[in-house]
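**Q** Please find the structures below.
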Structure I
Amino acid sequence: MSIQNSVNQVIQGDCVQVLKTLPGASVDLVVTDPPYFVRYKDRSGRSIANDSDPGSILGAFDDLYRVLKPNTFCVSFYGWTAIDAFFAAWKRAGFKAVGHMVWHKGYASRRGILNARHEQAYLLAKGQPHPPVRALDDVLPWEYSGNRVHPTEKAVSILKPLIQTFSMPGALVLDPFAGSGSTLVATALCGRDYLGIELEEKYIEHARRRLAGVERARRRYAA
C-alpha cells in the first residue's frame, strides 16, 4: 500500500494485518491507546475488542517499529496489569523506553484496594531521536472525555501536547488503535497528517465525521 494513498485516512481492519501492508520508515510518530487486557466493561455494558489476550494484538509493535522512520518516537498508553506483556512486545520489536508519563485524574475511575486516579503511557524510541525543543512534564492534568462514543475515549486536549512535542508540523502521525478518532482529530488540529486504523466500523464512521468537522472548520478559518 502506498503511504501517499493512506494519508489523512481511517482504514478499517485488524491493525496487525493492515500494518504489514504499509512501507517501512514512512511514519514520523505513533500515538496509540491499545486495549489494556482487563476485559473492560463500562456501566452500560460496552466492551473493548481484543481486550482479553495480549498475544492477539501486541505483535503489532513489530510492524509499528518497522514503519516508523529512524530516530522517532512512539507514545503508547498501556494497562499496568499487563505491563510484562507490553514491555516484552516493545523490547522484541526494538523499542527503547525513554520516558514515562502519568495523567492525574480529579476523580477515581475505579475503586478497589486503591482508588484508580491516573492514566499512564510510555514514551518509546526507535534509534536516538533528538530531544524536543520544549520538554513535556511527565505528570500532566487529565481531562475526562465523557466516553460518549467509545468506552475508553481519550480527550483531544491530552493528546495534542504529545503530538506537538514529539513531531514537527507536516509530520505523519499513526494511531493503529484509532477508536473514535481522538488522536487523529488532535493530529489534524496540530497541523500534522494522520493515518488511523480501527477494527470496528461504528467507531470509524464517527471518527470520519469528527475529522470532516475539523476540515470544515479549517476551510472557514482559511476563508
Structure II
Amino acid sequence: MKPRALMLCMLMILAMTAITAYYYPSLPETIAVHWDAAGQVNGYGGRWQVWLTGPGAMTGIVLLALAMPWLSPKKFEVQNSRETFGYMMVVVVALFAGIEILMLCIALDVRLKMASVFPALIFLMLIFVGNPMGKVRRNFFIGIRTPWTLASEAVWYATHRLAARLMVASGLFGLFALWLGAPYWLLLVAMLAWAPIVAGFSLLLYKRLPH
C-alpha cells in the first residue's frame, strides 16, 4: 500500500476507535449485528461486537493488505497495482466504518430506514470499487479471479474493463431505483446481476482465444 492509503486507513481506524469508546457505555447489552439484503435485522449479539465489526475488522484488513505483497506469487504480484490496490483497501476499510456507524445508530435508537440505507451503502461500494477495476493487474487477491482471467492476461484485462463499467452502472442504477422506491427484488438484481455476466464473459472470451 502507498503511504497515503495506509495513513487514511489508520486515521479511519483511530476515528472509529474513539467513536466506539465514547458511545460504548451507552449501548444496550444486546444489539442488532446483522441485516439481510432488504435491511431487515436477522441477527443479534453482544454490544462488544461493535469493536469486532469496526476497529477490529478494519485493523485486520490493513494487516492483510500489508501481508499481501509477501504472499503474492511471482508474475501475480499485487504490488503491480499498488495505487489501485491501496485505493480499494481504503474503500473496504471505509465500508466497515460505515457498517459500524449504522450499528451504533440503530443501537442508540437513531431512526434510520435500514431498508434504504443498507442497499445504498452496497451501491456506493459498487461505484467506488468498480471505478478503478480496469486498472487492476493480474493477481490472486483482488479483482475478478475466475480460472480464465488468471490463465490469460488478455482475458483478465478485457474482463476487468467490462466489470468496471457494469459495477459502476449497477451502482448508479441501484441508487436511482432506490430513490424511486423500487421493490426489493429489483434492488437485489442490481446488486448481483453484473457478477455472472462478467464471469460468463471471461469464459466465452477465453474459449475464443487460439490455444
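Values quoted throughout were computed directly from the atomic coordinates according to the rules given, and no laboratory measurement underlies them. The shown structure was predicted, so the numbers you read here are calculated from the model rather than taken from an experiment. Cβ atoms are built from the backbone, for glycine too; each structure is taken alone.
**Q** Could you tell me which structure in I, II was used to calculate distance in nm of label points 7 Å out along Cα→Cβ at positions 75 and 107 as 4.8?
**A** So the calculation was done on II.
**Q** helix-only ellipticity at 222 nm (-39500 (n - 2.57) for each DSSP H run of 4 or more, over all residues; to 500) was computed and gave -21500; which structure, I, II, did it come from?
**A** Of the options listed, only II reproduces it.
**Q** If mean count of other Cβ atoms within 10 Å over residues 67-74 comes out at 19.1 when worked out from the coordinates, which of I, II was used?
**A** I
**Q** For mean count of other Cβ atoms within 10 Å over residues 27-34, which structure out of I, II has the highest calculated value?
**A** That would be structure I.
**Q** Taking relative contact order in percent (Cα under 8 Å, 6 or more apart) from the coordinates of each of I, II, which one would give 20?
**A** II
**Q** Out of I, II, which structure matches 2.3 when distance in nm of label points 7 Å out along Cα→Cβ at positions 99 and 115 is calculated?
**A** For distance in nm of label points 7 Å out along Cα→Cβ at positions 99 and 115, the value 2.3 is produced by structure II.
**Q** Further question: If log10 I(q)/I(0) by the Debye sum over Cα atoms at q = 0.16, 0.20, 0.23 Å⁻¹, for residues 3-42 alone is calculated from each of I, II, which structure is the one that comes out at -0.66, -0.78, -0.81?
**A** Matching structure: II.
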